[in-house]
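Quick heads-up: structures coming right below.
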Structure P
């Protein structure tokens, strides 16, 4: 059940993510927009914390973090600012997310193979070929 719920949550959240990014007014400073975004995120996380109880104390939970959580924070700033600026530069909501996600997928394949010992099957290799074809087709004018 969690398997399907988790991916459904990412899909629904991603739709709202792109809709929200697309409608941020152009006359709003993008960094102010991100400050509000992260303030709301912090409040949301605090509200959700009781539903994900700590196995240890709060301070111990922070001590257990590694570099991944900090780099993720920086990556989120780049991701959010990148899409906000992409939409302001004229990318359509129909293709910006698709283009970005396919490009990221293609770049993650060698990372998965090299760092996490994942494998590519014939079927997934064919899917990669279609992804590349899709990027080409999306960019044809």
Structure Q
């Protein structure tokens, strides 16, 4: 009789891979969202739903364990993407008006001004897209 050995992935690999793929999704979708928003000269809040789907897909691609943990990572990553995209759009718009580059304006924008500009730029439809993106991230992330 042979004894079967049970191999499992080490705990560190179960944390690192999803975090890596979530970070790729956040950075990539934020960059794409900002570029689309600058080209169209609008907030393009519908990109939040695409970001949610992309991050959930990347987590599946990275073989994150299915369930509530992967869904939670997808939702939190979508929230971070929404915040980062709005911050970058606001800072770029202000930076262009003041003659700063993208990097300079991104780091010079304060939280209070960023929130004020985000409130002014987003109407009810944009906030609805953000609200719809979170259940999409959870559902696709499961």
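None of the figures in this text is laboratory data; all of them are computed from the coordinates on show. Note that the structure is a prediction, hence the values are computed from the model and not measured. Cβ atoms are built from the backbone, for glycine too; each structure is taken alone.
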From the coordinates of one of P, Q, relative contact order in percent (Cα under 8 Å, 6 or more apart) came out at 28; that one is structure P
Quick check for you: by FRET efficiency 1/(1 + (r/R0)^6) of positions 38 and 62 (r between Cβ atoms, R0 = 25 Å, to 0.05), which of P, Q is greatest? P
Which of P, Q leads on distance in nm of label points 7 Å out along Cα→Cβ at positions 78 and 110, largest value: Q
P(r) over Cα pairs in 10 Å bins from 0, in percent derived as 12, 37, 27, 15, 5, 2, 1, 0 - corresponding label from P, Q: Q
Comparing mean count of other Cβ atoms within 10 Å over residues 86-93 across structures P, Q, the largest value goes to Q
Taking distance in nm of label points 7 Å out along Cα→Cβ at positions 54 and 94 for each of P, Q, the highest value is that of structure P
